[in-house]
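Chemist: Multiple structures follow.
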Structure I
Amino acid sequence: MTRILIADDAPVDAALLQAVCVAEGYEVTVVGDGAAAVAAFERTGADLVLLDASMPVVDGFTAATRIRAALGRRWIPIVLVSAGDDSTSVVRGLEAGADDFLGKPFDPNVLRAKLRVLARASQEQETVERFRAWKAHESAMASAVLEHIVEPFRDADPAVRQRTRAATEFSGDLVLARRADEDTSYVLVADAVGHGLAATICVLPLVRVFATMTARKLPLTTIVEEMNQQLRDMLPTGYYVAACVLTIDHARARVAAWNGGLPPALLVTQGTIVAELPSRHPPLGVLAADDLDTAVDALQASPGNHLLLYSDGLNEACNAAGETFGNDRLRAALGAASSSAELDAELDAVLAALRAFTGDIAPHDDVTVVAAAIG
């Protein structure tokens, strides 16, 4: 049953409002001032509120503001009942949080019509709230499952550090790392088209391939072929995953990488970019096996070098003026962090520079930054 809270200091008006509401089948609570209305609402709640604009202690405008604040994200209809219908009162009421006005003396037929319309709106809002609660529950469950899948690879290699900032509750970026033996690291950084749960699902097939093939220390070409085929078999047309798959030979300070669609992997020393491994291939899942080029690029590093990999959500992030973070700001952030030999400090410096650049602008894409030590 819809619950209606009525606040009116005029007994006759309050009785008339109550009589109409009861006749319509609503459960009614009546109080005599705005303070009592706020207290009653906080105590028992309501599905619809009728407030006299002019009341002692706390007027209807103030009561509407306080009730609206108490609701938080939830919405219910609030109607101000007033003898004055001038534009100033209407504007003031709307700004206070009211949704409608009812003039005094009121027409019972008009009140009945308003109650029915607002009650339907309240019920529809309740349906929306239930859907949001269901969606939050489903998202929490999916997040827990995804966390369980990728957790074994999050800190599996002490040479690899990462930071991720998701655009929604799910990230379509994926970072997997494995130390296959004392001298060999495998690293995958992937970025699915789009973001959110759909993008996250797109990268999941890569987890099994990475887990099984790196455990056997298979070559990059074989891993790339299998990842591409898995995505071709499982993803709908139009979905693909940009990815950089690489191995690090720590004993020889050598890197081999296949980059399909990600920004260049950067070889960095003391905050300076000394070499790049650019994308030379389309993303995974685009080409058929016969058309896929699995050739890798090799890079000889020096002592003290490390790799920096990132998704395009970093360099394409925008500020309020529509400018992109870009490569120059990334280089500046790396230079500012050059005094620290800690990879975590460098990653934190890059994300701090990004936050300072974007301000309060919500991210439009997932952002991932990965640093991998060499040697």
Structure II
Amino acid sequence: MTVKAKRRFDITRHTSLLSSLIAVVGGLIIAFIVLMLTNPSKGLSAFTTLITGGFQLGGLKNLGTLFYFATPILCTGVAMCVAFQAGIFNIGGPGQYSVGALAAILTSLYFSKDLPSPLTWIVPLIVATLAGAVWAFIPGVLKAYFNVNVVIGTIMFNYIEMYYMMHWINDYCYDAMKGQTRAIPAQCKLPQAFMPAITANKTADIGIIIAILVAICAWVLLEKTKLGYELKACGKNAEASRYAGIKSKRNIMISILLSGALCGLGGGLTHLSASGTYITMKEQLAAEGFNGIAVCCLANNSPLGAILGALFLAFLTVGGNYMQIFGFQREIVSVITSVIIYFAAFSLFLKQMLEKMLIKQTTEINKVTGEELK
């Protein structure tokens, strides 16, 4: 009986995965209902295309598109995992992402294009990463040393970035004919290596590989190092960790700077991609920054889980590109993604509920076992 109770308690290790699956299934069910209510005759076909990523229509070429969409939200998702694990709710991902993107573009246009390869693309990525960290620095200082609400601080910096971005683009890299940033030199784009061969997509590059390596490194940092233990301890209970001698202010700064750096890296990878991506002069926040929060929720704050979460949301995006074939406006994809994100926000709540249920069952079994032994 004791062995049976122990095995049941071990199930709590899998509640993260179970809660994420429940969130995904719930979101897809609502998505199916939305499609059927919008256009009953085409709803089923559209839903099938959505959940298969459009691969039955676009073939293997969609794999390269999938990796393209997954790369930035994987970086921002891992960034949110690092911050959230430390108890820092960094909502400034859009601003940090966009600052990193612009830094990579400006570095490519004015500096790195004359460097020897592979520095032509490595240097812009490094600058993008540093730019994201710099943009997160002031909200971090306000939180660590003045106890300013980090959510408010990071959100406000999103809007500061949005308006300053338009000024910087207009002064330094604006293409008036196209209404967007100038194209970066070809030698500054990410290498494609073997990616076009395995994806059947001529614009595929190594961006997704870099993003996955970053996710693995973030997991090692959080799970296998002293610093990671301290960051998580502060996230669990800041007062107790401070009493234990852990420097909470230092950890706040480290976590938000790492988070900002990863968001900036995501912007750099996107805008240095071989497919060619530009920033337009629009008053809007980068969706990749907010989608990173959804990836983090689906992954239950695990950098490794963020890989699957990012691929899943990118999968839906690729399938959603075919919605117009079935008479749906492309905006329906945003509605569906929003529903899934909404459900993803409940995944942490579901995890806690499942763990409470399993612990309660374990306690009852242990009581029965104890009575039988008596």
Structure III
Amino acid sequence: MAKKIVLTGGGTAGHVTPNIALIPSLREAGYEISYIGSYNGIEERLIKEQNIPYYGIDSGKLRRYFDWKNFSDPFRVVHGYAQARGILSKLKPDVLFSKGGFVSVPVVRAASALHIRTIIHESDMTPGLANRLAIPAADKVCCSFPETLKYLPQGKAVLSGSPIRRELMTGQRAAALRFLHWEDSDKPTLLVTGGSQGSVAINNALRSVLDELLKKCRVIHLCGKGHLDSSLADREGYVQFEYVQDELKDLFALSDIVLSRAGANSICELLALRKPNLLIPLSAAASRGDQILNADSYQKQGYSHVLREEDLTPQSLLQALHQLYADRKTCIAAMEKSAQSSAIDIIMGLITETA
């Protein structure tokens, strides 16, 4: 009889894509896979595209700030717990794997009540609120950064890295050149991404120094939805997209260096692909500061260069990119020594052992 696993996590793509990265290995190992997520969350579309049975539950967000929904969402969480318990009782999985997000809290708690073994994955340096609520009910907690281990219970913590989609490792330089309608060139290529939503700060800084950059490199700019600049549509050596999907692996293969935000999944992909990178983390004023911690860790390990958003100017960006390119071989050498890019193997081993 096939082993059964339930995956959960949602709210943002970052809480779903690592689960998706595990699916091919789970299928090869013969697992029967189901997914529990929120009603109408981003995870529903992404998981149904993988032909995985999807079960939606009620989900409420637990906020640290005042919002009228703080009065109603606890009831939604309780309802979600009851729904998750009913679904898990029906599915009877051998193991639950949670990637976090608020929808995962009632699922993990329900699994614990039903004595279903549970593995949690935390991508960021410090556990988010949802995972902090779920960790006491988990058997193992995987993490992406060595520094995270001190925040996790001894005996549960495992440094695994973050699961990376297998297809990202299969990119072809020649396919990227065809897609971009570029000739091959000795000029290095810079790939710029501001995350799934794009970054106005990065977009503006990049475009302000584009003339200087294009003298020395070609630029692929993933600028985010609504951030295309029509005045730059015909610039030689510069291409811009709101986002790409299937072609991303090929664009990575063509790129020599990468300019990026410092979301945990994004930088784990850069590590796995051995791409020297300049990180501009989301400022503490606009987040809980996790991207700053992520970036500092990667800089400390030699994988990345870091430029804080408050220090971002046209001149500082040019200098930082120039220094990154000069140091690119040192970054690659540090990345080659990392064991964290074997995350799927580590997590699959835990799943097999736990199930």
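Chemist: Given that percent of Cα pairs over 38 Å apart, derived from a single structure, equals 43, which label among I, II, III identifies that structure?
Modeler: Considering all the candidates, the number was obtained from I.
Chemist: Here's another thing I want to ask about it. One of I, II, III was used to compute Cα Rg over 2.2 N^0.38 Å, for residues 16-95 alone, and the answer was 1.07. Which one was it?
Modeler: Here the read-out was taken from I.
Chemist: I would also like to ask the following. Determine which structure produced the value -11500 for helix-only ellipticity at 222 nm (-39500 (n - 2.57) for each DSSP H run of 4 or more, over all residues; to 500), calculated from the coordinates; the candidates are I, II, III.
Modeler: Here the read-out was taken from III.
Taken together, the values in this text are just the output of simple stated rules run on the coordinates, not laboratory data. Please read these numbers as outputs of a predicted model, since none were measured by experiment.
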